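Undergrad: Please find the structures below.
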Structure I
Amino acid sequence: MTSATNLPSDSRPPSMNADSARAPLASRESEEPKPGFFKRFGLIFAFIALALICLAPEQPGLTVAGQRMIGIMVFAVITWSSTAVSFPVSGGLIMALIAVLIGLSPKPDGTGIIGTTAGMKTALTGFSSPAFCLVGAALFLAAAMMRTGLDKRIALFTLSKIGATPNRVVVGIILCGFILSFFVPSTTARVACLVPIVIGMIRAFGLQIKSAFGAMLMITVAQVDSVWNVGIKTAAAQNMVAVNFIRDITGQEISWLDWFIAAAPFAALMSVVLYFVVTKLLGGSVEPFQGGEAAVRKQLADLGPMSANEWKLTIVSLILLFLWVTEKKLHPFDTTTTTVCAIAFLMLPRVGVMDWKGTVDRINWGTVLVFGVGISLGSALLSTKAAQWLANCIVTGFSLADASTFAVIAIMAAFLIIVHLGFASAAGLASAIIPIIIAVLGELQDPNVNILGMTMILQYVISFGFILPVNAPQNMIAYSTGAFDVKTFAFTGIILTAAAYLLVLLLTATYWSWLGLV
């Protein structure tokens, strides 16, 4: 759910279209910037760090397997943050390291080694989790939206009802991001849908992509996705990571509605903040224009009437949304089960809207692999007690044992914001850090700590990919259009991050406290 590859050509921004793919190889290589130092040598650094940790003296309270898992976690962090290799390749490396290094570790009772068979079972743990299954099903649902064009119709219909002034267009994009978050559980797919529509609007107004108006709209497209990744449980893969670990460790399930009640107010308030940030900082030099509304209506008219497949997908999506909202309230079915059932129906011959042959190439299987490996990584940190050992170090280092829950949220949220600067995937960050967060909360002295609620709140912070284009795939898709530079994105992103952090503290002291989450 976090990759831009395998998107249909009509959903790709200009830099991802077929023409660029047909360009002479030498020409493209000469235009591409050389990889930075960290990217070129990141894999070497990752292996060096892994070796140093594994060969270090044994630590009190930490098993050999746990020490090696910390080394694998650091290896994963360096690999993911440097993008030295692709995410699927890193996933394969992490699986192999878990199988071998855990397999050759001595058993805690000293009766021999754990064995590579058991090590491989540990490496494959994530592939049997409901969260992994839900992410796969969500990718199929996103593919169905793109295959039928329903996502594009929803976006164009929303924009056609807003108006054509610059500020109204921003409102329209925010509303599109909000609405699509319910029906397209793929961050990248939502942005890939909106980008070509927004490009068409900018050109219809007679403006350049590299204009103040273009920058304002493209930054809004990227940031509103990050905002509503927080608000809706099924909107982002990293939420599934958190929900999976919370369920496995605490035995408690977070329903779709419980998540929405807690997180939607934050996302709604941040949507308002986003509107004022982009319109005040970037909209001042935008001149009034005419013709944009007509262009949107023309694009909508060109789609023609809704097809039978669009109607079927609309009905299935609304039923699925109803089942998500009423999960554990009106029926016993969980989010994963209802989503998988919906995909199974949509794949049926004659009654569905897609088939395997026409859909398989639209699914980014590398994303599926990395997500499963990420869950395995977190599970292994827990099963080897490495997460608990790290948690004890964090609690001691930050003096959190006797701290108030508000102070814990404030310190951990700031820590996560800083750490996220080095990550290109919120799902990867969640896989590495959520088990440690849960263990940290378990180490606190306060017996009334709500581990589920506080983990949810800190998971919201993991979705704060506001500052750099490389902090989230949706940012990179918008950045690839050339509408804005890194400095402009970072300037607005820092303000959004500061506002989001302060809002987390405010809601922690008020609304979330009233809900009993802290």
Structure II
Amino acid sequence: MRNEGLGSWPARRARKTPHRTALVYGDGGLSTVGSESSTVGGGLSAGPGGSSTVDSGSSAGPGSSSTVASGSSMDYGTLHTRTTRLAHALRAHGVRRGDRIAYLGPNHPSYLETLFAAGTLGAVFVPLNTRLTAPEIAYQLADSGAKILVYGPTHAGLVAGLPGNTDVRTYLEVGPEYEELLEAAATEPIDEPVTADDTCIIMYTSGTTGRPKGAMLTHGNLAWNAINVLVDTDLIADERALVSAPLFHTAGLNMLTLPVLLKGGTCVLVESFDPAATFDLIERHRITFMFGVPTMFDQLARHPRWADADLTSLRILTCGGSPVPSPLIAAYQERGLTFLQGYGMTEAAPGTLFLDAEHAVSKAGSAGVPHFFSDVRVVRPDLTPADVGETGEVVVRGPHVMPGYWGLPEETAAVFADGWFRSGDAARTDEDGYVYIVDRMKDMIISGGENIYPAEIEDLLLAHPDIVECAVIGIADDKWGEVPRAVVVPREGASLDPDEVLASLAGRLAKYKIPKSMVVADELPRTASGKLLKSRVRKRFGTNS
């Protein structure tokens, strides 16, 4: 094969283990897709908001296109066939090397089929966060220049309302339309030359400028990250992973799903996390591997079924997004389970630091040591190594680190120094080389595993006619870890209603980004040069009292 990238993975896995189960989907009463016998107008719709419906079908054996139905499974042979068919169909509709193909929808086999089909053609996959609003989705479509949007029926209404100022020319709804397209497509192998250095994914991550930036992750970045996971978590071919974390997030895709598929294991896909359903799925499918943010694991530990649930199949629990509280670690240890914690970033695909089970207690609070094929330093502002216990900035280098941001050469240059990616996060190391993240230099808020950058919210608040200054900070929250709070200074003579101000953000920001509270202040602390002192804002307004 001339394809060295992710697009070749289904073919490579199919020639080794074609009959092994790759994906399970639709268990637990989740929505399904399938196909009908009637033809759906040429397969691809000319505009958003098509009339395709969602029906259930039946899975077929290897080598057929097969439909994806409730409770169905798909082996590696079928995944390869469906990916090849989709690649032919996309090529027939004008997709060429380097073109961008976007996907919007919950976890579903079509997400992975689209990712692999894009890689088969040398095209670039653009996953979109399902929690974003139409204006936010439209921005990422326009910024990436995506030509095709594949979307789930759950988002048909949002897609129908998208503005026409993007490069998207073809809209494909997952359902009968999608299945008819695959059924009519060819199955001959496509051997487009793709190298490890070619861009595979543009994954958007919010930035301090208030606009999301597209991290360009190459095929090599994703492969080396998957290898790091295989090395550091000892995955086996019989792994059965529960994928309830969203695939549009770098952790759900790159730290869980892709490594398991590379190894030849099985991924059980569910559209969203639900504690009760999770216990059912673990027991029914004998789940061995799970990833989640602390909030998800905390909901399981607080559920009435926690004490009696059969968790004996679980072998690997990885947790990220924010530090795992000590009481939560203790609760799982009492059940004979230990977290594997880590630290990463989208720009590093994302695995950077990893804390193994052996040191989960002795190094509690640490993010661990670098992954096998990753190099990490904690440095001073002049980039010289910080001493043990001294706070500095985390910088990372390795084959999993992105080459840069999509269309942003200046921003790319600003985050690299002598080949090291500057994370903007502050940390210290102990005498054994374990790294402890102590602050977020970029003021990022992590709420339930979602990254929230204040600048994006502040820009919208400052557009309010009665707000002259504002700062958004994170405050502690029992459920989500932390949530955003807005601190605003009103225009002279104006009276601000917090409920009205926050309600004005609805539809303009994803719900999780909207501040949960607002404080009206007379002024905000600043330096002599006028720079906002976020540390003082947090100290004064960052408590729940």
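None of the figures in this text is laboratory data; all of them are computed from the coordinates on show. Keep in mind that this is a model prediction, so the values were computed, not measured. Cβ atoms are built from the backbone, for glycine too; each structure is taken alone.
Undergrad: If Cα extents along the principal axes in Å computes to 75, 56, 49, which of I, II did it come from?
TA: I
Undergrad: Rank structures I, II by mean count of other Cβ atoms within 10 Å over residues 245-252 and report only the one at the top, that is, the highest.
TA: For this comparison of mean count of other Cβ atoms within 10 Å over residues 245-252, the top structure is II.
Undergrad: Compute relative contact order in percent (Cα under 8 Å, 6 or more apart) for each of I, II and report the one that scores greatest.
TA: I
Undergrad: Okay, moving on. If you rank structures I, II by FRET efficiency 1/(1 + (r/R0)^6) of positions 317 and 389 (r between Cβ atoms, R0 = 30 Å, to 0.05), which sits at the top with the largest value?
TA: With respect to FRET efficiency 1/(1 + (r/R0)^6) of positions 317 and 389 (r between Cβ atoms, R0 = 30 Å, to 0.05), the highest-scoring structure among I, II is II.
Undergrad: With helix-only ellipticity at 222 nm (-39500 (n - 2.57) for each DSSP H run of 4 or more, over all residues; to 500) derived from the coordinates and found to be -7500, which of I, II does the value describe?
TA: Source structure: II.
Undergrad: Let me ask something else about it. For volume of the Cα convex hull per residue in Å³, for residues 325-404 alone, which of I, II scores largest?
TA: The maximum falls on structure I.
Undergrad: From I, II, which structure was Cα extents along the principal axes in Å, for residues 269-332 alone = 30, 24, 20 calculated on?
TA: Considering all the candidates, the number was obtained from II.
Undergrad: To which of I, II does the computed value 23.6 (mean count of other Cβ atoms within 10 Å over residues 213-220) belong?
TA: II
Undergrad: From which structure (I, II) was mean count of other Cβ atoms within 10 Å over residues 469-476 calculated, if the value obtained is 25.0?
TA: Answer by label: I.
Undergrad: Hey, FRET efficiency 1/(1 + (r/R0)^6) of positions 101 and 381 (r between Cβ atoms, R0 = 41 Å, to 0.05) derived from one of I, II reads 1.00; which structure?
TA: The structure behind it is I.
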